[in-house]
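Quick note: the coordinates plus some simple rules give every number you see, no bench work behind them. Just so you know, these numbers come straight off a predicted model, no measurement behind them. Cβ atoms are built from the backbone, for glycine too; each structure is taken alone.
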Structure 1
Amino acid sequence: MLHTEWSDGWGGQEIRIINEMKCLRNSGVKVYLACKDESQIKLKAKENNIEVFTLPFSGNTDFRTVFSLVKIIQKLKIDILNTHSGKDTWVGGIAAKICRIKFIRTRHLSNPINKSKFNFINQLADYIITTGESVKESMINDNRIAPEKICSIPSGPDENIFDPKIHDYDSCRVKFGIEENDFAIGMLSVLRKFKRHDKFLRVARKLIVHFPNIQFKFLIAGEGPQRKNIEDLIKKYKLINCVSLLGHINNQAEFLSSINLFVLASDSGEGVPQSLIQALMMNKLAISTDVGSVKDLYYRDNFKMINKDSEEALYESVIDIINNNQIYKGMQKLEDGRRFIVENFSEEVMTRKILGIYKKLLDK
């Protein structure tokens, strides 16, 4: 099994690829990665003893990369090639077709795909995996994908790691600089524009004014291209004393254990967000915009879902959680919610479904 990835960043998509490869390897599948030399996923793959091939992936018609992939496929006797971004889907898909092996396209984002008939590479795939039901339906309706060759398999965290019972709340708060009386509100994501950290910070500013007697702590975990803009907004809004910009963190479960409320403020780009799955596995109160396939995770008020375009809705939802004990208790049906998440969105479920697709394709 050869995975390809054009992206040089490190976020939910890249984390999903590495975790998926590790899970499949543990199930007996030989896994390899082809990516760009300067990519962060290359470093993470090597940290996990995954063999990596670095190629240019310079464009949709990069035939240098196509023929390099052909050589790799032939040398390693690859059965299945799985692509993950636009550019590597074109070159990887062409290489797979030349070698007459199975070609899987994994679509991580919910952004619309160009509907042009000239954008036909996804139709050539033997199978398509999306990370949310809304993405799947969009590709069927807008991109001419046959329903029988596409399914949704969200990214699955390890429920044994994201288990609130094994993480000590107080020690985790100390680790992230949260004081005993702080009401800690956190975001966990790559620092990209569509994640809307700007909205989160404006809401933070208003909450401080609205609740002068509450000691708030706002934490932003993650790294990415918007870091400088976020730093500038923290200064502009005079939030330096109550906002912590943590950078990339290695133990997301400890971070989620430490906070009182999790927020996902994205306005686009999501499939089923890994960070929200993780927060719900950790029995956290959560607010999320209704974006991408977030609805897939909604079960018996296990989190508060709001309009993706409304900053006011986020502000009012935090106020409701703080003020209204009834809403707080309603969202505390957390054990049932966690059970639903584990049964449908765990790492074990993800791995089992993907292996089923592989077997089905290779049996044809």
Structure 2
Amino acid sequence: MAYTTNFTARVLRCEKTAAGYAVFLDHTLFYAEGGGQPSDRGWIAGAAMADVRNTEEGPAHCLASAIAVGETVACEIDFRRRFSFMQHHTAEHILSGLAERRYGYRNVGFHIGEDCTAVDFDGEWTPEQVSEMEVLVNQAVWDDVPVTEQIIRPGETVDFPYRSKRDIAGDIRVVTVEGCDRCACCGTHVRRTGEIGVVKFIDTKRHRGGIRIFMRCGETALEDYAAKQKIVRGLCAAFSSKEADLMTHAIELLAIKERLVEEVSRMRLRLFKKHIESMEITSPFVWTVWEDAEPKELPAMASALAELAASALVLAPRAGGGYYAAIASPSGQAREIAAGMCAACGGRGGGSAVLWQGSLERVPED
């Protein structure tokens, strides 16, 4: 039924909600969100359906306008969206099955997003394992093996193992990707793995002691590749460079930027020191606002000013309001001064007894 895009149904109830109307049909082929897969979108009686939600009364189809109860309506599934989810869900089965067989890593989380799919595993992978698994998953796609399902009735015994993240009451739907995976699942899948087209891992990150793999499949993988290729072509034009030389150019530019940033920072500090030479210091504590300063430069500026007084505060305006702040106190009063400043001016931060850094909402009163 995953490939059926049109059907008719009778409206049983239509209830007003905060967001519109919840329509209940006598039967439906729209998929309601569950098992890591988002709900279908589509049209009921020509009206766009925003969501399908499982409720105690059955699937609630969310519409902006009401539909007459008892009416028989034409329903259409947004198949482009569903097919993308079918591709991603089947790819997740392949990845999860092969990962458990090859490395012993279990799937502990799964979510199909609008832009990519995330799959969580209970172990950390090496970069080499990630690369190897991407190849193996795509090999299973190119092998174009069948994807089948089997319903296991309560009390029925089977002579094969299958993955399941939880105990299931009632009928169990087991989806098998030949040679890759067998898993209890309620989602939608392609008929053969070749329909997935291609699977691309676009990112990974550590997650709860394991790894989270982000991937795109089929048309979304092509869109991702096209977008990145456009960026690469733009960079090649900007640098008058070949693709193979882009990384070298980028590293060279970063090194130049770091040198320039350090040089400008040293120049700012020299200008600041020149400025404070003319300040009249009449108090053991002195503060000033220095407009042309980066937050990371304030500790050095505060330390320079503290050479002329017992303790010093230097402020720099923040774009969103308030000030970056640094307090230097060679005598060890920085935290004490900061506590008083934060109480009087509103702020927060942290540091040692000789150097504190943070932010203030207002400048101190003279």
Structure 3
Amino acid sequence: MTPLEPEIRARIAAHGPLSVAKYMELCLSHPQHGYYMTRDPFGARGDFITAPEVSQMFGELIGLWAAALWKTFPATAGPTLNLIELGPGRGTLMADALRATKIVPDFHDAIRVHLVEMSPTLRQRQLNTLSSCGVGVQWQYDIMDMPWGTNIIIANEFFDAMPVHQAVKVEGGWQERRVGLDGRRLVFVQDAETMWRRDDVLPAGMRNAPSGAVFEWRQDWWIRYIARRAANGAVLVIDYGHAESGIGDTLQAVSRHGFVDPLAAPGEADLTAHVDFQALREAAASERVRVHGPLTQGEFLRRLGIVARADKLKARATPAQAKDIDAALARLTGAGPTGMGELFKVMAFAHAALGELPGFET
């Protein structure tokens, strides 16, 4: 039994089965035993690898994207730009972004870097990574603490870890899926007391879903809040998921680069679910920002010039290093089970006066 499991069992015994969202929240962010609170999960020795850890090219291009966007801001935006990253991992993306943007006149003088990170372990890792970046860095615990003002917010693989609710289609409607107990095991159960018979509360594509289908949704207050914080700037979202709402159970647990049972070891594996970019778009649009995309990650990075950047790096590389650069390029932009280029999507929300954003030009 993991350190977190007795508390989960006690909560179920006292109050009944937990929603999938509450279970996910406890597993990832419990103050003492949450997955992200107790470890550095990134890299070959961890549980998974994110795009910034695949290659420096990713963070470099995101940094230059932010600098190019900043140049288009009107004078009324003010002299200071808050460059904010949500869930910054080891700080690798921000470190690469800041290194690449040293060539942009006045950009470093204008920015204040803010990292939204709840994990003390990862905060220390980020501090070590960015200690010599030459730019002031501040940390916030959650999105409610982000500064107001002119903001560019970067969210790479952030929303997939936000808690997700699930409902299961049954005869007569939908029931919420929960986490309960079956003897000594944690199991998924369906809440017979929650039954939605009105299909009009669900996206149109769900109305004819077959029995047993799973529909997932996240609370939209957080994306609306983030969109409001970028009302004078922009938000860049990069994550894996689907462009349109649909049915399907995408909840997954990853440990040591492999998939495991989400209920087997609470607090010891990463829990994520695909991002519904249609729901994301609709929530952001309700805050009167302009929505750009989604594009596939591969298309977005190619538009930003990743192929030319790879060629430049290879020109100064050894044959072995050039091979690694080619492999990283394929991983970031390619399709298929080993590529991130098709599964991952890129979307931006921005002040309507900014027009088309870099990489999203029609």
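Using the calculated result 4.0 for distance in nm of label points 7 Å out along Cα→Cβ at positions 73 and 257, pick out the matching structure from 1, 2, 3. List each step's numbers first, then the result.
On the way: 1: 4.5; 2: 5.2; 3: 4.0.
Derived from 3, not from the others.
I have 4.3 for mean projected area of the Cα convex hull in nm², for residues 209-248 alone, calculated from one of the structures 1, 2, 3. Which structure is it? Mind showing how you got there, number by number?
Numbers: 1: 3.0; 2: 4.3; 3: 3.8.
The read-out comes from structure 2.
A value of 14.9 was computed for mean count of other Cβ atoms within 10 Å over residues 9-16; which of 1, 2, 3 is the source structure? Attributed to the structure labelled 2. One of 1, 2, 3 was used to calculate mean count of other Cβ atoms within 10 Å over residues 185-192, giving 20.1; which? The read-out comes from structure 2.
So distance in nm of label points 7 Å out along Cα→Cβ at positions 273 and 321, computed for just one structure, reads 4.4; which one of 1, 2, 3 is that?
3
Each of the structures 1, 2, 3 was assessed by distance in nm of label points 7 Å out along Cα→Cβ at positions 17 and 313; the largest value belongs to 2. The value 35, 24, 21 for semi-axes √(5λ) of the Cα gyration tensor in Å was derived from one model only; which of 1, 2, 3 is it? Clearly, the read-out refers to 3.
So if we calculate relative contact order in percent (Cα under 8 Å, 6 or more apart) for every structure here (1, 2, 3), which label has the highest result?
Values: 1: 15; 2: 10; 3: 19.
Between 1, 2, 3, the highest calculated value is found for 3.
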